[in-house]
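Read-outs: derived from the displayed coordinates by stated rules, not from any lab. Quantities reported herein were computed from a predicted structural model and do not represent experimental measurements. Cβ atoms are built from the backbone, for glycine too; each structure is taken alone.
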Structure P
Amino acid sequence: MREGWEYKKLGEVCNILNGYAFKSSKYTNSGTRIIRITNVQKGYVIDNDPKYYSDDDIKNLTQYSLREGDLVMSLTGNVGRVGMLQKSMLPAALNQRVACIRTKSDEISLNYLFHLFNSDVFERAAIRSARGIAQLNMSTEWLKEHTIPLPPKSTQLAIVSELDKIKELIRLKKEQLKDFDNLAQSIFYEMFGDPVENDKGWEVMKLKEIVSDDCSISYGIVQPGDGVENGVPVVRPVDMTENFISRQGLKNTTKEISDSYKRTILKGDEILMCVRGTTGLVAMASPELKGCNVTRGITPIECGPSCNKWFIYYQISNPSIQQHIAEYTRGITLKQINMKDVREIPLCLPPLALQHLFAQCIEQIEHQKAEVQKAIIDLETLLAARMQYWFE
């Protein structure tokens, strides 16, 4: 125990509110926003598929109204995710399976609690407390009994200042990555124009016509299982968070299952494209993925001799091609695009020498991005270490 710090149950120092079971049949297009479990991400409350209640339907449910700065926490699924409600999301009300946390005293900083709840220390405790097999569920009763460290207010604010500075550096580095991506797309437009309008008159071919002879543009493993030790790593759509995909963090399937989907076993130099969920999202397979596989939601694209993979990667990423993919995407709960439509995606094909020139520019940009990405990883490691130091 640190000198001068108190350790109290969360329910002693905070009010913890449960949400209401708002009926989806009464959702409207405007009014009071309903904050649901899908809106709560780790560190954020996002404007995801907004749902509203009319003033007439919500007037007798004001006890569930939310305020700017409220901390909202997921109680189901990815339990313990916490975001802080921003003014732009108001007026808002709390849905079931989401909790709202408000301090009882000005001696407790909401921003301090926000950082505490977003630490790995709290996340591990929340997961341990949760019950359920198919889906984890955490109770507000456990939250009320959970003990948290409470330093003096001045120390709380010093902790918040330190962690905020590190997070701001991470944010700025991530903005740099976006700037590099925008630069790459700008170079693409300057050299090749809009690939759909094709005002430069390049030859146009279907995706299936420009891939290598042994690239079938196929679905990956339908049921990879729950993961096995020393198996074959598989790439899932949720793993496609960076330009390059590595083995780190991938779940494994059995060799038998992987071998039954030989057409999608990776060589380590393919473009990976999502065909379920965020259709059209692309990433590069790093060389260390040789021998790995992909799941049903991804198709590997191996370029043939007439095209450069960086050129194809950025052409598929181009907003015009992404719009084309969106037009062929079907489904509401689960969005997906048929493999036939993927194979038919029209792509322009300038001379190979020009594609290679573009790729040289991109490789320089990717080198700079790698340096920025390394800095982000170092900062995130520092942030995790400092949060563990303060909250362990």
Structure Q
Amino acid sequence: MAIQDCCSQPGLRPFEDARADMLGQLDAVAAAELVSLEQALNRVLADDVISPLDVPAFANSAMDGYALRAEDAASDGLELIGTSLAGHPFNDRVGPGQCVRIMTGAALPLGADSVVMQENCESVHNRIHIRGGVRPGQHVRQAAEDLAQGETVFRAGMRINARVLSVLASLGLEQVNVRRPLKVALLSTGDELKRPGELLAPGEIYDSNRIGLAAMLTRLGVDITDYGIIADDPDRIRATFVKAAASHDAVITSGGVSVGDADHTKTVLEEVGRIGFWKLAIKPGKPFAFGHIDQCAFFGLPGNPVSAAVTFHLLVRPALAKLAGEQLAPTVTLQATALMPFNKSPGRMDFQRGRAEPQADGSLGVVPAGSQSSAVFSAMAEANCLLHLEQDRGRVETGETVTLELIDGLYW
């Protein structure tokens, strides 16, 4: 029988239940504003985008070659009557036995219905001979083939990336209606913490959580107020929480949410606000606190650096998306084969860090990415995936199937 660790006691809140409860307590708070496309990257659409025009607006050539009527391709040479260039169309009609020299992106002349690539043509005394058959519509991009006027292109709640920006520009839009950036207050608690660059006294460590969390928040396009390191003093913590909550949409802290003598975050939150839940049946990240101070959402992350990063990804990221009005896509998970054992005890859902690699047979294999200790972030930096090991599952043996999500290329 598997032995549960000391943090796997009964009564912890199941992960999916806690996440659903948290999201149910949050509503979009960010108002809309009109911005230029140059300012829209990483913002969240406030309205549906409806295409004001057909894209492309006219039939055009997908190749450099000759525009003609497909039924004339078998003729003994076609009369070349002109040229159609991108931005400089041929304005006459192509009649029977005729063709027009055409470049990629140029408008298809009236009367023509197909394009033959130049490699399949031969020019002899101003007559073009076609090698092979031609089907109607060949190498032609039809009008509205990409988007039709009046079509819904993007739904409200989509986060704008470079690909979305390109589509918006193709519609001729100069401005777009987006949600304003969330205002997020960030701080660390702990007498033992020092800023990088400062000298460490015995028992002190560098505050890495705030740096990492700020980087992840920056990738999400929020406006960050850095409150720095707050000492383990209930009065100072209380004052900081109240001040930050008064002017921000969310407060994110790390440290002080466990049950030690110097862990004041939960107690202070109960005094100045309300707790939605505390302590989850997950590993890493059991001592995670969610609540509100007035209308400001509060997220108390664990102090261990891996726990802070993982709970930010699993819980804070979707919560911020809800506050920002973003429709977050479901997490894509993959099945992989454990190439080594993964130690685990039943009792909590375990998000272990791994390295997934394609195997010779095309399958996906995964091994642990170093130590699974929540205090060892160097192993986290080597990982490219998170394993989702079920709450009731025990040790994973070599050859067993596991579920994982890739994290390379994400905001962290």
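One of P, Q was used to compute distance in nm of label points 7 Å out along Cα→Cβ at positions 131 and 323, and the answer was 5.2. Which one was it? Only structure P yields this read-out. Can you tell which of P, Q yields 13.6 when Kirkwood radius over Cα pairs in Å, for residues 203-306 alone is derived from it? This figure was derived from P.
Out of P, Q, which one gives 22.2 for mean projected area of the Cα convex hull in nm² as computed from the coordinates? Derived from P, not from the others. Out of P, Q, choose the structure whose coordinates give FRET efficiency 1/(1 + (r/R0)^6) of positions 75 and 171 (r between Cβ atoms, R0 = 30 Å, to 0.05) equal to 0.15 when calculated. Clearly, the read-out refers to Q. A value of -11500 was computed for helix-only ellipticity at 222 nm (-39500 (n - 2.57) for each DSSP H run of 4 or more, over all residues; to 500); which of P, Q is the source structure? Structure of origin is P. In this comparison of P, Q, the computed figure 2.9 for distance in nm of label points 7 Å out along Cα→Cβ at positions 227 and 243 is attributed to P.
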